[in-house]
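Multiple structures are listed underneath, in structure tokens.
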Structure P
Amino acid sequence: MTTDAVQERIKELEERLEKVEANRSNLTMVLFSGDFDKAFAAFIIANGALAMGKEVTIFVTFWGLDVLKKPTMTGAGKNFLEKMVTMMRPKGPANLPTSKMNFAGIGPKLFNYMMGKKNIASLQTLVDTSIEFGVKIVACQMSMDVMGIKREDLIDGIEVGGVAAYLGSSFNSNTSLFI
């Protein structure tokens, strides 16, 4: 190898190392679940990683989109099937079922009561805090299309993107989670 080739190789390796080191502070999550407890865990992890100086992206798809819906969303401007999905799915963090011990809808109220007694933030507070302090939340465009969810149905501070948005973030992260 010539000196120039060695210098070029060193430069290339330094650039690769710089990228690897930059990726050490990134966390990417897929939030697929629309269950209260799973969404709660996702936003606890996101806020914790953010507090530790990590860059956090949450790609929200299918049932997880329920977390991002405005409680006031309606079926206006939607076809019959989209209206049915809108009517049958919860709207916003305060209306999510638990994955276990839902007790016909009493489970989330029970957990919220118990967490309030212990001064634990609500899921809505965790979502709001994550947005306020810089967690990048990306709603899956394809899932929104399938479920008849419009951009205006989502809370403020949410980006909309496709799988490329998730993959781009994931490839640049050292930690990826699926919840």
Structure Q
Amino acid sequence: IIWVERNRLLFERRISTPEEALVKAIKAAREWEAAQLTPQKALKLNLRSTPEKELPPNTITCNTDAAWIASSTKAGLGWIFFDSSAMEINRGSSNQLHVSSACMAEALAVREALLHASSLGFTKIWLRSDSQVLMRAINQKRGPTELFGVLSDIVSLSSSFQFCCFSFLPRDLNGLADSIAKAQLCA
């Protein structure tokens, strides 16, 4: 992509911003990845809204969500922390520009929530998202090429907790994190 953009500048006198070049590179990587895939048997994953085993005492639950506008590539990120009695103890939000996809926005929300949890001194966390694709990618420690860097960050951050697990949460149970994320689109 860099070479293509260089040639476009030299021969066509067309200038692309770094952000436009990055979006083109991500799209090209997606196309390449799709061309490499061979049909495989569908993996059976247990994407439940509850963990398979009992949570350790004092585990913090964190629901995350993201809202994304494709035309502006802007994302709103939101997360909310609950104690073991389901009482809200903290929340956070941010927005990001130049986000390539809805799944990338969801991954950024998870990463930001983990960073916030760490800064608050939480040691045990159960993180939930309404993105099945993302939860599958995190739990399998592999996912789409575009998410590689953010997934690496998530895996690295999660290892700093005494306990950390990730689960799918149905969208209709994630309304509060959703409204926090959507509010950030207006910020």
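Looking across P, Q, the calculation of distance in nm of label points 7 Å out along Cα→Cβ at positions 11 and 131 that yields 3.7 traces back to Q. Assign the value 50, 26, 17, calculated as Cα extents along the principal axes in Å, for residues 19-98 alone, to the correct structure from P, Q. Of the options listed, only P reproduces it. Structures P, Q were compared on relative contact order in percent (Cα under 8 Å, 6 or more apart), and the highest value belongs to P. For the structures shown (P, Q), distance in nm of label points 7 Å out along Cα→Cβ at positions 27 and 83 is largest in Q. Using the calculated result 19.9, 73 for Rg and Dmax of the Cα atoms in Å, pick out the matching structure from P, Q. Going through each structure in turn, the value belongs to P. Hey, mean count of other Cβ atoms within 10 Å over residues 59-66 derived from one of P, Q reads 25.9; which structure? That value comes from structure Q.
Bear in mind these aren't lab numbers, they're just calculated from the coordinates by the rules spelled out. All figures in this text were calculated on a predicted structure; none of them were measured in a lab. Cβ atoms are built from the backbone, for glycine too; each structure is taken alone.
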